[in-house]
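I've put the structures underneath this note.
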Structure P
């Protein structure tokens, strides 16, 4: 799996970004497979992500930094920029953030509040919590991650610019009804597990 991420010189112009769909369901058992579209861009200072999610059952209960937002209606981005470890950025539909870094699932370093404040998140759900409603249709989040934040968090000088390649995956999960457990690059594990860097695809900077 390969995604070409285009460069932008100013604020994101999302229509110029290549779309990808989170449409692999390795652990599917029941319910609707709802569309999740991602667009990504970058400039000299930041990585920009947009997740657009169809969702008939939108819910979120976690409001604290680094709380288990994967139990809510949630999207996730995992990436190894070349350090041999990977960072994960997880955001629920109301904008609550969890971010971690490490070589695997155990003993991950979690982001602190001062650094987390530099990651800008916008969303369509007002929050801070959301209960399921018969009117639920979709939600959207946009994330602006400064490269300087990634470098400070990981202690690794981030390669970026044309020709650089990161290993990465995009995920959709959570919610009380019909949790999606979907991924962009297929994951080969018997149970839902997003901490599988060996299954990451390629994020290619154009």
Structure Q
């Protein structure tokens, strides 16, 4: 996305020639936030495909330098655990707020954006974010979000309360943690919600969104 024209051509090739069911972008492009005006043409084109955009978290300068202060168990997974535990979900949350505040959903009513980790910190900070965004907060509920929350039922229910079952998609974050897929399935099965809504989360929503 450093070259918007090239990005537009690649998006078209991915959808038209490769028949992909969507594209992925990151929460910032070399430190440039997604609400920068240079990215507006890309969102407009993506909305026209009627296919989703996966919004994946990435590093930002605000995370600070890597740390080696972590337990052996965590170090076995990643080199910089603080970034993966907290930093990336902060990045997701910030990108979501910036996109809503920039009017991306109002300018592109057909756009479909999927966040990872069930919207990062947004569900927990709903009241705070709502106070800052005002009426625009309603657009926050237009995001789709996956269930990669390390098999936490309380986290799933927090996201469910904000987004509703229709906006939640099955996701695991495999291989973090180990056996993530099995644990994610078990956590969703434990959610105190109707069976029909669990079916939506496990697959029906994805089938509709991806036109499967």
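Overview of values
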item: Given -12000 for helix-only ellipticity at 222 nm (-39500 (n - 2.57) for each DSSP H run of 4 or more, over all residues; to 500), calculated: source structure among P, Q; result: Q
item: Structures P, Q, by FRET efficiency 1/(1 + (r/R0)^6) of positions 12 and 172 (r between Cβ atoms, R0 = 25 Å, to 0.05): label with the highest value; result: P
item: If volume of the Cα convex hull per residue in Å³ is computed and equals 110, the structure in P, Q; result: P
item: Distance in nm of label points 7 Å out along Cα→Cβ at positions 4 and 108 - highest-scoring structure of P, Q; result: P
item: Source structure (of P, Q) for P(r) over Cα pairs in 5 Å bins from 0, in percent, for residues 100-155 alone, computed value 4, 18, 27, 23, 17, 8, 3, 0; result: Q
item: For mean count of other Cβ atoms within 10 Å over residues 28-35 computed as 11.9, the structure of P, Q it came from; result: P
item: Which of P, Q leads on relative contact order in percent (Cα under 8 Å, 6 or more apart), largest value; result: P
item: Comparison of P, Q by distance in nm of label points 7 Å out along Cα→Cβ at positions 84 and 140 - largest value held by; result: P
item: Origin of the value 3.7, where distance in nm of label points 7 Å out along Cα→Cβ at positions 44 and 188 was derived from one of P, Q; result: Q
item: If mean count of other Cβ atoms within 10 Å over residues 36-43 is computed and equals 15.1, the structure in P, Q; result: Q
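None of the figures in this text is laboratory data; all of them are computed from the coordinates on show. It should be emphasised that the depicted structure is a prediction, and the values quoted were computed from it without experimental measurement. Cβ atoms are built from the backbone, for glycine too; each structure is taken alone.
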